[in-house]
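Structures for review follow.
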Structure P
Amino acid sequence: MITVIANLKGGSGKSTVVFNLALWLQMKGQPVVAYDLDPQQTLLDVAEVRRDEGYAPALQVYPPRNSLVEDLNYHPDNVHVLVDVGAANIDAMKQAIKTSDQIIIPVPPSQPDVWATQRFMDIVEDAMHGQQLEQLPEMRAFVNRADTHRAVRESDDTEDAIKQIPGINLIPERLYQRTIFRRSLSEGMAVFEMSKRSKATEEFNKFASFIFPELA
């Protein structure tokens, strides 16, 4: 299965989601490879930190190549292929979209991020032009880096806005703005490796289990 995590705006937390999701899948005994198509190469960097620190299992991350579509389709169906791609590489984004089984869009709670998500759908439609309905990937979005204060309404408003975008299904499990996501990433660890009892771990387990319910 090819899962693309994409967004047009920087700072949406794509690499953090891909990294933690890849390790969550490996923890469930699933074979995983990842592709880092973002010029910042955060995913490649954190995978290297993980190898240097000797954490197991290691995460195999590939950089972009000219044969991207061929590379993505090379892996057997039982392998989870996770793709981290942003707006800095639109050509690679379109190639990844065309080969994907599902697309997950992290949306920080702000109106500009909602607008960016709407524009991203234009890119998806352009990339999938001429494809049959059954060939279209499943599109899902969720609120990432949600505010932890209950009185702040931006996350609720963002979820309501996502529901209004045609072609996108809302993932109801939010990931919140928690320091442990940054700390664990800088050390090459998933949040559930750094702290099994943290709120971030509980939230991420619910999020990942919603995406892959067969592994919950």
Structure Q
Amino acid sequence: MTADLALLFERGYQVAAHRGPGTLDALVDSLGQAGFRVVRDVVIGDGTAQLSPHLGDFWFHTDGVFLPVPPRWVIIQVLRAEGGGGLHVVDATPLAGEVDGREVRFGTERHSITTPVVSALDGLACIRYRADYMRPVHERDGGALEAVHTRVSELAARSAIALGELAVEECLVTDNWRILHRREAFTGTRNIRRIWLAAEASSPPGGPT
């Protein structure tokens, strides 16, 4: 394992500096050698697909919360950006010992899954969080879900790291089971390439994007 990859695994996130178009291929190859495989590779906001970027401030979240097994690693590469869109990350590991095991409904009306915010997958804690994709299973659980939102806000206020705006071809890599990421509001056109990777032992993610 390279020193860069070891640091990535320890810290849970990394920004790959602008080193030309081969940067992303090198990242994917390194993660592949460590036992992770690409399960989804899409371009968002290019005008040719159904995928469009989330408008406004995209608050702290993890990807694929509606999947039985969310992607373990997420790579976001900026392809085009006119302004704004600064990135932030926060290590959500403390949540694993602070939220109860109450189940939450993650997803949309068309496709959702019911599971706790923190669940055990492949022997590890997997934290799912995306406020606009979370609803209480029972009305009586609404207060518990609001407590989770409050705790995430407190954690972000105290521990979030501002990474700034990524230049074209730069990449953000995150441990999607542990690190929440946020993208500030942007102006003009913004295109990104998003890659999901799963551990070889996990079931491949599926369902809607």
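No value in this document is a laboratory result; all are computed from the given coordinates. This one's a predicted model, so the numbers in the text were calculated from it and none came from an experiment. Cβ atoms are built from the backbone, for glycine too; each structure is taken alone.
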Practice problem: Supply the structure label, taken from P, Q, corresponding to helix-only ellipticity at 222 nm (-39500 (n - 2.57) for each DSSP H run of 4 or more, over all residues; to 500) with the calculated value -6000. | Solution: Q
Exercise. Looking at distance in nm of label points 7 Å out along Cα→Cβ at positions 62 and 158, point out which structure of P, Q has the largest value.
Key: P
Quiz item: One of P, Q was used to compute distance in nm of label points 7 Å out along Cα→Cβ at positions 38 and 118, and the answer was 3.4. Which one was it?
Solution: Q
Quiz item: One of P, Q was used to calculate mean projected area of the Cα convex hull in nm², for residues 22-141 alone, giving 8.5; which?
Solution: P
Self-check item: Label whose coordinates, when Kirkwood radius over Cα pairs in Å, for residues 54-125 alone is calculated, return 14.7 (choices P, Q)
Solution: Q
Quiz item: For relative contact order in percent (Cα under 8 Å, 6 or more apart), which of P, Q scores largest?
Solution: Q
